[in-house]
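Scrolling down, you'll hit the structures one after another.
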Structure 1
Amino acid sequence: MRAMVLSAGYGTRLWPLTEDRTKPAIPILGKPLVGYVAEYLASHGVSEIVVNLHHRPESVRKALGDGSQFGVTLDYVEEPEILGTSGALDNARSFFLEDTFVVVNGKIITDLDLGQAITTHRETKALVTLVLLPNTKRELFTVVHTKEGMITRFGGMPTSADEAPLMFTGIQIMEPGIFKYVPRGVFSHSTTDVYPQAIASGERIAAHVGTGRWRELSTLRRYLEISLELIKDAGDDISVGSGCTLEVDADVHESVLWDRVVVETGSHARRAVLADGVRLRSGEIVENAVVVPNALVEQKIPPAKALKGYTQGENFVVPLSV
């Protein structure tokens with residue numbers, strides 16, 4: 001079975017970590033985020049993968065290579081102009097015209113059972129099957145409405161009146177027949193442009209409500225919290241990349257250090273992300289923040305959705321809300 005991993009997004013809410021790389025290339029405990037997705041697909045027997053690229057495409061190519069380290073073989077498809085989630089499929093449709101295939105968002109880490117979802121897809125004889133989860137915390141994910149195991153429509157954001165709303169996980173199984181509804185050569189999104197049209201035409205868009213762990217890394221706060229959760233699961237307090245130096249009496253706890261980070265004696269970091277090349281000078285304090293070298297972002301215009309930051313010595317610091 002073949003798959004597409006959607007990796008073309010800008011990652012504006014993850015800026016400044018995405019200034020020099022795209023969101024799926026961001027490291028999580030030393031492994032690129034998109035590498036977790038590749039390993040997830042490989043664990044379910046999906047080994048032929050297409051990855052779509054747009055923003056900083058070289059960063060994904062560098063992170064994934066030919067895919068062999070993750071147990072897959074990779075092809076890359078670049079989008080000079082970003083095409084959206086279904087426009088990306090149109091751009092690679094020749095790869096998916098012969099058999100059932102899988103599409104997964106490149107910004108998730110999960111252990112949801114893809115095999116069970118594929119079974120649901122086959123048993124329901126659906127054109128598309130979306131893997132859903134109960135949105136118990138009523139986070140800001142679109143509500144997916146279902147009836148008798150089929151998706152009927154996509155709503156707005158959840159409210160207190162919504163009882164256990166369902167949300168889309170970014171995992172979907174499709175038949176080549178979906179291309180009947182995917183417009184050619186234009187920007188389009190699956191949940192707003194393609195699936196509503198297919199449903200209106202009487203197609204079966206099935207809902208598979210999964211169980212398991214699912215983490216979506218779309219904001220700086222999510223990145224920090226999920227990284228710390230994974231660090232704790234591994235029995236550690238911090239994650240340290242290659243070429244890092246923690247000097248004697250450097251105080252670092254609950255933090256993520258990328259590569260070539262230097263934390264000098266007398267400096268303090270807690271609940272922090274220190275990106276490549278950051279140097280905390282003696283006496284500097286960073287708490288609940290993301291830090292990149294100021295040289296990476298100076299004279300750059302932050303994306304509209306980016307959090308505000310400030311210059312502190314040689315670094316650019318983005319505070320995270322408590």
Structure 2
Amino acid sequence: MTDSVKKRNWFQRLFAVRGMGQVITVFFGLIALCVVFYLINPNFLSQRNVANLLRQIAPYLIIGIGQGYVLITGNIDLSIGSVIGMSTMISATLMTRGMDPWLATLVTMVPCLLTGLLNGFLVSACRLPPFIGTLGTMTIARGVAQLVNGNMNTDAIGRTAEGWRDFLYYGRTLGIYNTFWIALVIWLIFNFLLSRTRTGRHVYAIGSNVEASKLSGVNVNMTTIKAYLISAFCAGVVGLITCAQAGMGAMDAGTGYELFAVAASVIGGISTLGGQGILLGTVMGASVWGAMYNGLSLVGAPVAWRNIVVGIIVVLSVLIDVLVRSGTFNKARIRALFSKKI
């Protein structure tokens with residue numbers, strides 16, 4: 001076997017991995033994006049900005065992981081942003097009232113996980129459309145965020161939480177902010193769960209064909225609940241990071257983050273139609289999202305234009321996914337289009 005054949009087979013095996021083609025495509029797009037921003041402003045790739053960029057990407061990656069699980073099952077979680085706000089407010093309120101930051105962290109995760117449990121129950125057992133079910137819990141979680149401190153933002157969480165804040169946001173390990181390492185550990189755990197365990201196979205199965213999964217003995221309800229629990233856990237962690245960053249609780253924390261979660265997932269190749277995508281794609285999607293925001297900020301683009309550009313990217317990513325999955329965008333049609341046969 002020649003070297004060229006070996007190389008070709010290696011690439012063929014690489015692209016044969018489910019969702020890897022999209023990941024590689026997005027990776028090269030990310031490289032091109034970074035080059036463009038570097039040429040416009042060389043500070044984009046400065047050591048200081050790269051460190052800040054990695055820390056900025058981390059929350060998008062974490063919530064992208066949670067939303068990715070839910071999307072692969074063929075559902076969606078609109079409550080992510082509100083769960084982030086609820087986590088931020090509960091943790092900050094507890095700390096301003098004297099609770100130890102680490103104990104406050106554990107207490108905060110309880111209502112977050114209960115929200116995920118409720119989401120999974122409504123969608124799987126009650127058969128509510130995921131859009132409606134999670135829209136309702138989104139409103140409930142935001143209400144809890146507003147009520148927990150008497151409909152007011154909290155005061156500063158105080159000096160006793162400095163070590164906690166350093167661990168989650170301001171501290172560094174090996175020169176990189178801890179937020180990035182936290183995101184990496186979460187990704188490693190849930191990527192292993194999705195790619196190497198029976199639970200992961202069940203997640204893909206119900207996203208591909210629910211009825212066939214039931215006939216194969218898959219517990220669809222429990223798998224759906226697990227996916228929503230993972231999403232709620234990730235949102236809760238991002239809420240804690242947000243609290244550590246601000247040093248206080250804000251009732252509007254997490255607003256719009258459900259869009260960020262969807263963007264990180266779909267840009268990286270996780271299908272909104274279910275059953276397709278890998279969590280490595282969320283790394284690429286979150287990186288594109290973070291690089292886009294960071295780069296546009298460095299070049300002085302207004303916030304409005306940043307939102308417009310990223311919104312267009314999200315719409316195009318979902319549109320391409322729908323076209324490809326429906327067969328509208330297959331090779332035969334492309335060849336016919338260029339040969340003017342259609």
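Values quoted throughout were computed directly from the atomic coordinates according to the rules given, and no laboratory measurement underlies them. Everything numeric here is computed off the predicted structure, so don't read it as measured data. Cβ atoms are built from the backbone, for glycine too; each structure is taken alone.
When relative contact order in percent (Cα under 8 Å, 6 or more apart) is calculated for each of the structures 1, 2, the largest result comes from 2. Taking distance in nm of label points 7 Å out along Cα→Cβ at positions 25 and 265 as the criterion, the top-ranked structure out of 1, 2 is 1, with the highest value.
Computing FRET efficiency 1/(1 + (r/R0)^6) of positions 209 and 257 (r between Cβ atoms, R0 = 35 Å, to 0.05) gives 0.40 for which of 1, 2? Answer for the origin of the read-out: 1. Here helix-only ellipticity at 222 nm (-39500 (n - 2.57) for each DSSP H run of 4 or more, over all residues; to 500) was derived from just one of the structures 1, 2, and that gives -5500; the source is 1.
Determine which structure produced the value 17.8 for mean count of other Cβ atoms within 10 Å over residues 113-120, calculated from the coordinates; the candidates are 1, 2. Don't skip to the end; give the middle numbers.
Details: 1: 17.8; 2: 23.4.
Label of the source structure: 1.
Quick check on the output: 2.4 is distance in nm of label points 7 Å out along Cα→Cβ at positions 41 and 153, derived from one of 1, 2. Which one produced it? Let's see the in-between values first.
Details: 1: 3.3; 2: 2.4.
So the calculation was done on 2.
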